[in-house]
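K.L.:
So, here's a batch of structures to check.
Derivation of every value follows stated rules applied to the coordinates shown; laboratory data play no part. Treat the numbers as computed from the prediction; the structure is a model and nothing was measured. Cβ atoms are built from the backbone, for glycine too; each structure is taken alone.
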Structure 1
């Protein structure tokens, strides 16, 4: 069903890496949400007036806030699609994350208001009027919200949108909330139990939970969360598939919004190779990464000794010692200068963030282990921490 709708309303819908197509997805989702939520809100207001149930009226306000949230999502996608300018050279893609955050905050504010209203009903309980029309409206609302959940979940997966994922989560919580309201009406009518306030409080808690989970999902990319491990492995495997590259380190992935991702890394190459030819290989790898993963890649070449058996033996020896400190430590940019009385070993260590030792403690421990192995060893160590796992 969703495929048919996308073919009809979203031009070039399969090209999800194109920011213009993402914008069309956002417009389609936002307009659909505004229309359906306004209709649901109007129906529930009517049902609330008929029954006098605070839980039904609260659910109507919930849908009205959803319409406002869809409007914010729509505006966010529109702003995110704007091209880069002098003040924002990396574009405006993060506006989509801000839109998702705004939706999440609105959801939580509505939850707080609903909880306050429900508290009054709990303190002063009373039976509400029953209407089969209200039951029909609430039942239809559950079905519509379930469809909206599946709809927005499908769209969010197609374009990897946190804003749409937040909208989908909100729709699912609405299904549960409206279901609770419906059960409260039926219980009041058939069992004569005044639980309207308690049902309203349950609705409020579901709304607050959905809002809080959405806040976490939208704040993470704004703060700079770790990149997707599958993307990291894919980049590393693609670079190392070229025989001219013998190692990869210092990979960083910068997220400036969907379809606006940049990656930088260091590629170790043989110092004996023709640098002009190797540079051409690196340029081709950057283009390959861009086409394969839809990102802008920048690769720094690190020329290292690859055919010197003595250097390779010392490098393996230092890596063995480093992994006695922490098994996940890696080593790169290894160089060696040897004299008659000492041997300088210069290298970088990438230390996991769960290592209990400070950077200085790692350097001191590594220097001591090296001197124990050979008193001629003098280590010059730079401690790094991985940005991508």
Structure 2
């Protein structure tokens, strides 16, 4: 059977490994318990979490056992990694509710039957720690000078790093020590922005218990400019269909930059690498087919085959000029937003989330980027009349974004 490490390598998933030769050997010859942590800071997983779900799926298929560690304790502190400001504080009740939603969503991606995966919550041990004992047992092994060289802290020092956030690395490192002791967990996985925290846990295991454990980080899902993928004008692209509809999810992947397509197919799908590399990236038709394949495969995985089929059918009919709006995203206007004549085009664009502000909506209209029911709108003062709203209008933004607005 193929070593899952080689699969990770082939698909360009691996960013850094603490001991590449040893990790590859272990994954090819033993069944390993590993863990990945998720801080439940919202009531749904989003695209930023997706890579780690795919990693766990690959690992489980290869016979390894994931521990999904929900950060009920660490979420109360906040990871400064990648943040410009301190994370908003959530209540224990909010965090617990979010963790349950994460658990339910993750069960779609990994097999939770017969002990094949373990769900744990670090609140079970972190919230009951005696701080002085923790400092004496764990804190003594961390050098402040060394911690301040870590990227997660360096980027925050100029803007301000709170002491509560400074504890995060110790807590995540302690999680690894706890899981190694109680579950023989030998590896920690995470995004590449977690490298410093993972190294902390590897070294803590060695210092406290003389135990060899390993860490591996994976490629972050970013654009060519280095920005994290998974953001739209409406905000994050969520895995919850109530927050991001299957059609909107499909369209996000259908509309990514041409240069991202091959990489996303390798990182996020099971499409064979040889088929992905065979795509002619100089041929617009081939690129569009690859985008449809990417969007379809991910919508099928996150939602369902039925949702993927509907989204594909709707997208194809719209791009083919047939305004079949049955499954496209829809905004039902609040009566408070209407006048007796209907609604202004700028207000409609903001209400539908097609523009973040009236100023941006005005720019879109003036630049010829907006059509209503197939008619280009060039006047920022144009109104969509009540009769049209009752029937439902299809607003087209640019070449690829369609949205239905109705009463």
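K.L.:
With semi-axes √(5λ) of the Cα gyration tensor in Å, for residues 209-296 alone coming out at 33, 12, 10, pick the structure among 1, 2 it was computed from.
P.N.:
Attributed to the structure labelled 1.
K.L.:
Something else about it: Comparing percent of Cα pairs over 36 Å apart across structures 1, 2, which is largest?
P.N.:
Numbers: 1: 46; 2: 34.
With respect to percent of Cα pairs over 36 Å apart, the highest-scoring structure among 1, 2 is 1.
K.L.:
Tell me which structure, out of 1, 2, gives -22000 once helix-only ellipticity at 222 nm (-39500 (n - 2.57) for each DSSP H run of 4 or more, over all residues; to 500) is calculated.
P.N.:
Computing helix-only ellipticity at 222 nm (-39500 (n - 2.57) for each DSSP H run of 4 or more, over all residues; to 500) on every structure in 1, 2 gives -22000 only for 1.
K.L.:
From which structure (1, 2) was distance in nm of label points 7 Å out along Cα→Cβ at positions 257 and 281 calculated, if the value obtained is 3.8?
P.N.:
For distance in nm of label points 7 Å out along Cα→Cβ at positions 257 and 281, the value 3.8 is produced by structure 1.
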